[in-house]
Structure P
Amino acid sequence: MFAAIHARLEKLSQYAVWLGGTALLAAALMVTLDVLSRKIFNVTMSGSDEYSGYVFSATTTWAYSYCLLHRSNVRIDALYNLFPRPVTAVLDVIGLSLLLYFMWIMTYYAFVSFENSWTSNSVSITTLGTRQWIPQLFWVAGLALFFVTLVFVVVYSLVALLQRNWDLVAKIAGVPSIAEVMEEETAGIDVVMATPDAPPSEK
């Protein structure tokens with residue numbers, strides 16, 4: 001059951017990343033057109049900088065879940081790899097639990113900010129007068145998706161820890177090994193990973 005939910009969350013986070021990437025490309029195109037029109041025709045597209053800021057802040061949160069499920073977040077592992085598997089598994093769960101606590105606070109106040117903007121009908125202090133609840137809605141949606149995903153990952157890794165399944169904890173929440181990173185980076189490419197006992201022709 002946990003594996004199936006993990007796979008569905010991974011697929012959902014992938015869609016969110018694709019959507020966010022498309023929005024970023026559209027924002028980049030809008031800024032590029034603004035710069036060109038300002039340079040060539042001395043005409044500016046009002047609001048391109050404001051909208052690009054909204055897109056960047058929202059799409060950043062949409063990538064959080066994908067980053068978590070693929071263990072792409074940056075972590076300091078100078079001593080991590082020197083510890084035995086049970087210790088690293090406990091550290092992984094503790095790290096996720098602390099992150100969950102932080103994200104609970106952040107998501108809560110994000111919802112408070114969104115609710116205040118909605119009830120007070122706040123607008124930006126720019127010429128566009130954008131209703132602030134609109135960009136905040138996408139921002140909060142990304143945070144909510146990440147929080148739900150994080151809760152699941154914490155529960156999943158804790159169950160694996162209680163079952164003493166160190167390999168599963170590492171797969172869910174651990175720091176990726178060099179081999180795993182290389183395998184992900186070379187996915188779809190005709191590359192043979194070198195092994196200590198492989199013949200010279202395969203290295």
Structure Q
Amino acid sequence: MVSIQHNWSPLLPGQVQQLLADLNVPWWLAGGWAIDLFIGHQTRDHADIDVLILRSDQLILQTYLADWELYKTNQPGLKRWKKDEFLPPGINDIWCRRNEDSDWSLQFMLMETEGDEWIFRRLPAVRGLLSELGIMSESGICYLRPEIQLLYKARPEISEKDQSDFDLVLPLLTCTAQSWLLEKLSLQFPLGHRWIEQLRENL
């Protein structure tokens with residue numbers, strides 16, 4: 001077991017794009033950087049960088065990054081990801097660093113799928129077409145649609161940075177995207193949520 005208290009020196013989106021240029025599986029930039037790519041400029045510092053891949057593609061990724069140190073996590077704690085070990089649901093993240101003396105560089109998150117649909121792990125009734133999961137930036141980086149990223153950021157208690165992301169994105173979302181997010185948040189939080197009220201006021 002490795003302590004999670006390790007320093008991060010995260011790659012930038014362009015560096016991730018270069019690193020994964022020959023990876024022959026779909027991937028999407030996620031997290032705060034996905035929000036910033038949608039907005040069109042960096043809005044805050046990012047302590048890490050998240051890349052989303054399909055769970056079914058994980059061993060292709062492992063082979064592709066064979067010269068990196070890869071650790072699986074269902075935090076707290078990290079364990080080395082053994083060669084050819086298929087990570088089941090419940091182990092959803094992979095931390096990556098170039099060697100044991102390096103800071104952590106990026107994190108991969110594993111997404112559940114069924115056929116041509118992605119599945120929202122917290123509420124499997126929420127799903128959508130994989131073909132509509134991402135948007136391509138002008139620089140050619142595919143990133144998670146902002147309304148989907150905000151769904152993943154939604155928690156009963158919202159952090160300051162996630163609230164800031166929501167406030168920045170909301171005026172830029174189409175009515176269709178806002179309505180989609182409102183519907184999915186209402187399913188996830190039937191007793192109400194701060195963002196549900198904001199969306200209702202904005203539509």
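Each value in this text was obtained by applying a stated rule to the coordinates, not by laboratory testing. Fair warning: this is a prediction, and the values are worked out from it, not measured in the lab. Cβ atoms are built from the backbone, for glycine too; each structure is taken alone.
With mean count of other Cβ atoms within 10 Å over residues 103-110 computed over the structures P, Q, the top value is the one for Q, the highest of the group. Looking across P, Q, the calculation of Cα extents along the principal axes in Å that yields 50, 33, 31 traces back to Q. With FRET efficiency 1/(1 + (r/R0)^6) of positions 39 and 111 (r between Cβ atoms, R0 = 30 Å, to 0.05) computed per structure, which member of P, Q shows the largest figure? Largest value of FRET efficiency 1/(1 + (r/R0)^6) of positions 39 and 111 (r between Cβ atoms, R0 = 30 Å, to 0.05): Q. Can you spot which of P, Q the value -9000 was calculated from, given it is helix-only ellipticity at 222 nm (-39500 (n - 2.57) for each DSSP H run of 4 or more, over all residues; to 500)? It must be structure Q, since only it matches.
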